[in-house]
Structure I
Amino acid sequence: MELVEEMDCDMLQGKVALVTGASRGLGRACAVALAEWGAVVAVNYRQNEREALQTLSALQGDGHFLLQGDVADPEVCRNLAEQTVKQAGRLDILVNNAGIYEPLPFSEPEYMHWQHAWRRMFDVNFFSAVNLSYHAVRAMRRQGSGKIIFIASRAGIRGEANHSHYAASKGAMVV
C-alpha cells in the first residue's frame, strides 16, 4: 500500500491504457488506479455493459471509453488494440487481466464438454493475453515505448482439485 501512496498522482499523464476484463474485480481496480495516476483508460468488457459503465463512471479524469468484445476471439484482440489507438491516439499500457474460472472435475462424463472447457479456459486466460500483446507491441514499437502487464494467479504455480484447466492456463503465463 505504501508504494501506491508514494506514487506521483499524474505519473501517467498523457498515457493510454487498455485493461481487459475491466468491468469488475481486479480489472476494475487496475482501471481505477491507472486513471487516478493520469492515464486515459480503455475499459474492455465481454457482455455486462452495466458493470462496465459503472467502472467507467468511477474513473477520474476525461477521455476514458468502453470497448466491448470477447478476448477469446483473436480478431477481437486485434480490434481492441486498433480501436484503442484509433480512439485515444496511442497505446502505452496493456493490462492482460481478463480471465474466467469454472470448476471442471476429472470425472466430467462428457468428453466434448471437457474439450470445450479446456479450450475456452486457454482461449480466455492465456491466448487472449498472447494475441493482445502481439498487436499492442506493434503500436508500442511505433511509439517507441510501452508496457505490458500480465495478471496471473497463484493457481498457476500450485493447482488444486477440480480446476486443473484453470491452473494450467494461468501457469502458462507464469512459466
Structure II
Amino acid sequence: MALGAYVVARLVDRLLVLQDGEEEREGFLWQLGAVRRHVGNLPVDAPEAAHLTGITDAVNPDAAKSPALRLSLTAYAYFLEHEGRLEEALDMLSLAARTHGAAVPPAEFSTTALFAGRLNRLLARWSCANTCYAAAESAADVVGDAVTVLRSRLGRASVMRGQGNLPLAHTSVKAIIEEARALG
C-alpha cells in the first residue's frame, strides 16, 4: 500500500507542475497509466486502495486544479489521520491545498488550516499548530464565519492543554463558551 500511496502522491505532484508541451504531456500520460495499473492491482477490499483509486480517477492532465482531485486528496488525508498516519495526512492535505493554485478561497483556507492545525497538534508541533489555528481564525474572520473562528480558538486552547498549561486552557475554553453563547 505504501508504494501505491507514494506513486500517487508523486503523480499529483507532477500534475501540479506540468509544463505545456507534447513531450511533457506524453510522459505524464504514460506515468498516469502506470500508476493506474499499479493501483488497480491493489487489494480491492482495502479502504486505502479505494482512496488511491479515487485520486487517480480524479487526475486530469487538462485540469490540475479540479475540485474532484482536491476532495479526493482531502478524503484520503482524513483516512490517514484516522489510521494514525499523521505525517502522511499532512502531506496529502498539502497536495490538496496546492490544487487551488495561488488563490485559495478564504472559507476553504480556514477549513484546511483547521485540519492542518489539528494534525500538527496531534504531532505535538505546538508552534505549527498555533500558526495554523491563527491562520484559520483570520480567514474565517474575513468571511464572517463565527463558528470557525471559535473552533480555531478551541484548537489553540487544546494546544495549551497539550503543553500542560491547564489553567490557561480552562480559562480560554470558558471564554470561548461564553462567546459562543453570546452569538446564540
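For mean count of other Cβ atoms within 10 Å over residues 23-30, the highest value in the series I, II is held by structure I.
Sorting I, II by mean count of other Cβ atoms within 10 Å over residues 39-46 from high to low puts I first, with the largest value.
In this comparison of I, II, the computed figure -26000 for helix-only ellipticity at 222 nm (-39500 (n - 2.57) for each DSSP H run of 4 or more, over all residues; to 500) is attributed to II.
Out of I, II, which structure matches 1.0 when distance in nm of label points 7 Å out along Cα→Cβ at positions 31 and 87 is calculated? Intermediate values should be presented prior to the final figure.
Details: I: 1.0; II: 2.3.
Structure of origin is I.
Given structures I, II, which gives the highest value for FRET efficiency 1/(1 + (r/R0)^6) of positions 63 and 103 (r between Cβ atoms, R0 = 25 Å, to 0.05)? Can you show the working numbers first?
Numbers: I: 0.05; II: 0.95.
Largest calculated value belongs to II.
So if we calculate relative contact order in percent (Cα under 8 Å, 6 or more apart) for every structure here (I, II), which label has the highest result? Before the final figure, lay out each step's value.
Values: I: 20; II: 13.
Evaluating relative contact order in percent (Cα under 8 Å, 6 or more apart) on every structure, the highest lands on I.
Determine which structure produced the value 50, 27, 16 for Cα extents along the principal axes in Å, for residues 55-134 alone, calculated from the coordinates; the candidates are I, II. This value belongs to structure I.
By the measure distance in nm of label points 7 Å out along Cα→Cβ at positions 15 and 167, tell me the structure among I, II with the highest figure. Write down the numbers at each step before the final one.
On the way: I: 3.5; II: 5.2.
Structure II comes out on top.
Comparison across structures I, II (criterion: mean projected area of the Cα convex hull in nm²) gives the highest value for II.
A short reminder: the numbers here are calculations on the coordinates, not readings from a lab. Because the structure is predicted, anything quoted here is derived from the model rather than measured. Cβ atoms are built from the backbone, for glycine too; each structure is taken alone.
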